[in-house]
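We did not get these values from a lab; they are worked out from the coordinates using the rules stated. Bear in mind that the values here come from a model prediction, so they are computed numbers and not experimental data. Cβ atoms are built from the backbone, for glycine too; each structure is taken alone.
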Structure P
C-alpha cells in the first residue's frame with residue numbers, strides 16, 4: 001500500500017531535519033503506520049550526529065521509537081494502536097519521524113489499551129531494562145519467590161511488576177531504612193528494610209531469585225537469603241560499586257551472580273511487546289514534554305528530560 005505524507009528528513013550529519021513530502025510504499029513483510037508520537041532518544045541524536053552508521057549518505061528519515069495506528073499490515077489489523085521499535089528502524093533504515101512510516105512487521109508491537117502512547121514511549125527504556133533483568137537474565141519462573149531490592153525506584157517497581165507477570169508466587173520488596181515505600185505496598189507481598197551496611201532482618205525469607213537494583217553491600221547481604229541453586233541479577237549500584245561476597249555460601253549453595261548488561265544484550269523480537277504487556281496492569285506516572293515536530297531543531301539542542309514529537313501536525 002502507498003500513501004503520501006510529510007516526513008522529517010536529514011541530509012547529512014549535523015544538519016537539521018527538514019519537512020518534505022514523500023511517497024511511502026509498504027512492501028512484503030512491512031507495515032504502514034500513521035504516526036502520532038515519536039521519542040527523541042540518545043540513539044537518534046548520535047545517529048544524526050554521524051556517530052553511528054546510517055542507511056546511506058543520502059536523505060534519511062530519523063526516529064527509532066514511535067507510536068501510531070496501523071494503516072495496512074500482514075500482522076495487525078488496520079486501526080490497531082502500536083509502538084514501533086527495533087529492526088534497525090531509524091538507524092539502518094528510515095525511521096518514524098513523519099506523518100506516516102513504513103517499518104518491518106517485526107518492529108510493530110501492540111500497545112496495551114491501559115497504556116497511553118506517550119507513557120509507553122517515555123517508559124520504554126526502563127521497561128526493557130526491567131524486562132531483561134527479570135525475564136531474560138534472572139529467568140524468573142512460575143511459582144518462584146523473588147526479592148527486588150530498591151523496589152521504590154522506577155526500575156525496581158517495574159521489576160516487581162514483571163516478576164508478578166512472569167508468574168512469581170511471592171514478590172518481596174527490599175527498601176532502605178529511610179526510604180518511603182507507600183507506592184510499592186500494593187505490588188509486593190512483603191516489604192523488608194535493609195540498612196546501609198547491607199544487613200537484612202530475619203524477616204526476609206529464602207528466595208529463588210533476587211533482582212538487585214541497589215548494589216553495594218546490599219548485593220552481598222541478600223546472598224545469604226537465596227536458596228541453593230538460586231541466582232541474583234545485578235543491574236544497579238546506587239548503594240555502592242563494591243560489595244563483599246561470601247565465597248563459602250556462593251560455592252556451597254551453588255549460587256549464580258548474573259550481570260545485566262543491556263549494551264551486550266540483543267533483545268528478542270517479542271521483548272518490546274512483552275515488556276509493555278508486563279507493566280500494563282500497573283498505573284504509571286511518566287515525565288515528558290510533547291513538542292510540535294516542526295520544532296525539532298530546538299529539541300535536538302536539549303540534553304535533559306524526555307521529549308516526544310507530536311507528528312499529527314505534519
Structure Q
C-alpha cells in the first residue's frame with residue numbers, strides 16, 4: 001500500500017484507521033432534483049455529525065459528493081481541520097440527470113483533463129486534492145453521457161493512478177461499468193462497485209468480486225429497502241466465498257433524514273454502535289471486521 005490522498009494532503013495508507021468508505025458531508029444536487037432532503041448544506045450540522053463519528057471511533061470518512069452534486073472542497077477541508085478526521089474527497093460525476101451542460105459540450109479528453117487537475121492540483125479553487133475518481137450509471141442502462149464520463153474517469157485513472165468508485169443505480173449495471181473501465185485499461189483491483197447491496201443478489205456480488213473489483217454494500221440501516229438481516233446474509237456470502245478482502249461497507253447517509261445533527265437518524269454512529277455488534281453476534285469474526293473497515297479501504301485508496 002502507498003499513500004492515501006486526503007483533502008489535507010497525502011497520508012500513509014496504514015494510518016487511515018477505521019474508515020467509512022462512502023458517505024456525504026456536503027451535498028447540493030441541482031434544482032432539477034426536487035427532493036431537497038438530499039441537500040446537506042448546514043455546516044454546523046455536518047461538522048457535528050462528523051464529530052459524532054469520531055467520538056464513536058471513526059478515523060477516516062470517504063466523502064462521495066461529486067462536482068455535479070454540489071461538492072465544496074473548502075467546506076470538507078475545514079471540517080477535516082476542525083475534527084481531526086481524515087476526509088477523502090472525489091472527482092467525477094454521479095449520474096446523467098445531474099450533469100452540467102459542459103459534459104455534453106466537452107470531449108472525453110477535456111473532461112479527463114478536469115478530473116486530473118482535481119486529483120493533482122486541487123478542487124473547486126482550493127489546494128484540496130481529490131483522492132479517488134467517481135462515475136455512475138442509470139437503472140438498468142448506461143446513458144451515452146454516462147459512458148462518456150466513465151471513459152474520461154478511466155483515462156484519468158490511468159494517468160494519475162487514483163482509485164475508482166462506480167455509482168450503480170439500484171445496484172444494476174455493475175458488470176457493464178467494469179467492462180467500460182477495463183476496456184480503457186484500468187486494473188479492476190483498483191475499482192469499487194458501489195450500491196451493490198441495493199441489488200441483493202449473492203450471485204451478482206460474486207461475479208463482480210471474481211473480476212477483481214471491490215464490492216461495496218453501503219445501505220446499512222436502510223430498512224426502506226430491506227432489513228439489515230438481508231445485508232448480514234450478503235456479507236456472509238462474500239466472506240464464505242473467500243472475498244472478504246474485496247468487501248467495503250458503509251451507509252451512504254446522504255440525506256438530512258438520515259443524520260442526527262439534521263434532525264434525523266440513525267446517523268454516522270449506527271454502523272459502529274449497532275451494526276458491527278450485530279455482525280459479531282451473528283458469527284462474523286473480529287478479524288474479518290478489521291479487514292472490512294481498516295485494511296480494505298486502505299488498500300483500495302492507497303494508490304499514491
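On FRET efficiency 1/(1 + (r/R0)^6) of positions 17 and 105 (r between Cβ atoms, R0 = 25 Å, to 0.05), which of the structures labelled P, Q is highest?
Values: P: 0.45; Q: 0.05.
Evaluating FRET efficiency 1/(1 + (r/R0)^6) of positions 17 and 105 (r between Cβ atoms, R0 = 25 Å, to 0.05) on every structure, the highest lands on P.
Among P, Q, considering only relative contact order in percent (Cα under 8 Å, 6 or more apart), which has the greatest calculated value? Please list the in-between numbers first.
Numbers: P: 17; Q: 21.
By relative contact order in percent (Cα under 8 Å, 6 or more apart), the leading structure of P, Q is Q.
Among the shown structures P, Q, from which was the value 21.6, 66 of Rg and Dmax of the Cα atoms in Å calculated? Could the numbers behind the result be given before it?
Numbers: P: 21.6, 66; Q: 17.5, 53.
Structure P accounts for this read-out.
Quick one: helix-only ellipticity at 222 nm (-39500 (n - 2.57) for each DSSP H run of 4 or more, over all residues; to 500) came out at -5000 when computed from one of P, Q, so which one is it? Walk me through the numbers on the way to the answer.
On the way: P: -5000; Q: -10500.
Only structure P yields this read-out.
Looking at structures P, Q, which one was P(r) over Cα pairs in 10 Å bins from 0, in percent, for residues 169-288 alone calculated from, given that it came out as 13, 43, 32, 12, 1? Among P, Q, the structure yielding 13, 43, 32, 12, 1 for P(r) over Cα pairs in 10 Å bins from 0, in percent, for residues 169-288 alone is Q.
Between structures P, Q, the calculation of distance in nm of label points 7 Å out along Cα→Cβ at positions 201 and 233 yields its largest number for P.
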